[in-house]
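Please treat every number below as a calculation from the coordinates, not as lab data. Just so it is clear, the structure is predicted and the values come from calculations on it, not from any experiment. Cβ atoms are built from the backbone, for glycine too; each structure is taken alone.
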Structure P
Amino acid sequence: MSELAINGGTATKTKSFPAWPHYDEREQQALTEVLESRNWWRSQGNCVAKFEQDFAAFHGAKHGIAVTNGTHALEVAIAALGVGPGDEVIVPDATFVATASSVLFAGAMPIMVDICRDTECIDPDLVEAAITPRTKGVIPVHLGGHPADLDRLLKITNDRGLFLLEDCAHAHGSEWNGKKVGTHGVAGTFSFQSGKLMTAGEGGVIITNDDAVERNLRSVHDCGRLPGEWFYSHFSYGSNYRLSEWQGAVLNVQLERLDDQIRRRDANSFLLDKLLADIPGITPQTRDARCTLHSHYAYIFHVDSSEFAGISTGRFIEAMNAEGIPNQAAYPEVHKIDLFQNGAYRSRLSGEQATEEHPFLQADFPNAHRAASEDYWVPQYCLLGDEQDMQEIAAAIRKIQASADSLS
């Protein structure tokens, strides 16, 4: 039995995972061209405009509106969809805080519901049960790159006259029934933060097939202006969410690699599924058969501590890290974040919403809790590796299981 690296043994990982972010001379050339053009502002250059068009086309959408980051993509979309004080928007309890805080930014109330145990995406049954006369829409999160159940969610929202805004921050290029995410609902938002599937350090984009929504989105993101109108005409409330030409230049090159990278990640995820199937206590995020392409922002699996001598998830993570396998922290339950538990969120609300009780903040969300406290996320760049890398991930888990008693 090999000694665990955390106890002084040799690490399982014998070579480095691929470096991230990935770049080559193409990004360098694109940045040089922007520099020398002196057109660094999106209104002067064409890099951002090209990226908007090409990213939207890649996903099968008519329109793309590039913005400063993924959080702002949500804020702009929510504003453009007319969400305001007194409204409610249903979101999953397992997500990054921005999915909920962007609703607060509009003065509306995010209503958290639990996720499905298998896919870890928002539970449509609980979405339907949470709808009230105040509900304006639903924001499903395609967690880890796996699409939420868009068939059920679209039926629910269409039957009730609600919007469906897809949070695709993890899911660039993922497909549901052969159709790319971001185009099933009224719009989809994406992030280009440094850990995402393509990146310019920061950045975001909103895609839509709805011409009226696109007009609203573009106005909100550009100080209330409208295309073709005088520069100092402002027709509605908006702010400056514009992306720079620097980021547009980088993202144009990143997009060229995206499809190949997605397919490599997806192929490696199938290999990992096979390798981990024989390890007791390890259960990968379930893949719905309708998910026809999974971009894998992370490879997520659940750890049953009873098969690992009862060690905590934190201890398992420490041991995996020592073996050379990085992890990306799972999201805490949104309703338990200090913003909500200390009442600070109420400062964004008005009227009855600001003072009334919000029972779900004290409710139990067993599946979100399980995901937050017992999941391991292998970062997306690891899935850009080769078969040896996948074998070593599995070998590290088997090694820890064999010596788990030494960690308890």
Structure Q
Amino acid sequence: MNFNQSPIGEHVEKVLTWNPAKAVNASPFDYIDLSSVNKDSKQIILGEVPRTNPNSAPSRARQLVKSGDVIVATVRPNLNGVASVPDELDGATASTGYCVLRANANSLDSRYLHYWVQTNYFVSEMMSKATGANYPAVSDKIIKESKIPLPPLAEQKRIAAILDKADAIRRKRQQAIQLADEFLRSVFLDMFGDPVTNPKGWDECVLKDISDIRSGVTKGKKINPDTAVTLPYMRVANVQDGYLSLDDIQEITVSPKDAEKYQLSKGDILLTEGGDPDKLGRGHVWNNEVANCIHQNHIFSVRIKNQSIVRPGFLSAQIASQRGKRYFLKVGKQTTGIATINKTVLSEFQPFVPPIEMQDKYIQISKSVDKLKEKAPIENMNIFEALSQKAFAGEL
């Protein structure tokens, strides 16, 4: 059964706005900024919602939200910053960086809407209509003009209830992974001390002195078709914070010279050159997961010269620690919502180097934690995606 499609804007109510700076005798209020939403859990993190004074409120603090409203970030739609407003934030103020969707209870269920704006179909549509190369964004108008499959209200509620249960299972896996990551950070602190201040006085070095750092192949280069080779390659989307996403490996045609120059080797540390400021320096160690693989130019590979001095797994963990993040934020280039680093500043990063036996012990613990994370039922994540697709196609 295929559901009829209808523009979202025809089934939402108007949201009131205000200007805190001009309000008379206004009290402090909760402000939902773009950083308040966890893009993985699709929730507003209450601890990231500051209590704000009207006379110092950001200029984007304008939209008055209610419990059950669905907020959709209009900037960087590929990250799908969406969430439902919880009861605790009823009456809060949201940034104009969100499109606030208040479902009309007579025709649209708010939970059903919440799950629809998370679908690959909705995200892909928003990405295709976004404008701005460095800071892609869509307008409220585009979001409200997009169409949603709209079965009868009772069927919407039934679908939302099913997806609520599937989402609860999915969240349990996310929580298990977060706990494992927190445990590993605690292990690092216990063994090596604060990575920022290096209180245990470990010897420090400069990254360029212990490794070779390369950027990757550039797409669109002219090549001789008679000698060209086609190889799999790592894109920015494949390199995540602490793991590699290998579900969608694409291929690129390059010259034999570039194929050799950018060939990845086991132990290379892959790092993205830009992204969210809080995830700057994200990356992972390459372990020959894909044969004959190279990498694109928006990814750096760090190849350690002598692994008997520093292990790739330990160096990668240190780059991802607060030591690396704070350094990259300090020296990187920042534009609205995006931070980038270049080869020069990466080369000057100064990791500390404890005894190799301690590095190996940490890596062994890290591998054990990774195995525990793998045992968290990944199929639950896939089940949610599959159910979501079937639900909005009218197949549940």
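When percent of Cα pairs over 24 Å apart, for residues 138-273 alone is computed across structures P, Q, the figure 65 traces back to Q.
Given 22 as the derived value for relative contact order in percent (Cα under 8 Å, 6 or more apart), which of the supplied structures P, Q does it correspond to? Mind dumping the intermediate values first?
Values: P: 22; Q: 16.
Comparing all candidates, it corresponds to P.
Given a computed value of 3.6 for distance in nm of label points 7 Å out along Cα→Cβ at positions 250 and 290, which structure among P, Q does it belong to? Value 3.6 for distance in nm of label points 7 Å out along Cα→Cβ at positions 250 and 290 corresponds to P out of P, Q.
Thinking of P, Q, which structure, once log10 I(q)/I(0) by the Debye sum over Cα atoms at q = 0.08, 0.10, 0.16 Å⁻¹, for residues 34-233 alone is computed, gives back -0.46, -0.67, -1.11?
Values: P: -0.25, -0.39, -0.99; Q: -0.46, -0.67, -1.11.
The read-out was computed on structure Q.
Upon calculation of percent of Cα pairs over 35 Å apart from the atomic coordinates, which of the structures P, Q produces 38? Attributed to the structure labelled Q. Quick check on the output: 0.85 is FRET efficiency 1/(1 + (r/R0)^6) of positions 98 and 226 (r between Cβ atoms, R0 = 35 Å, to 0.05), derived from one of P, Q. Which one produced it? Corresponding structure: P.
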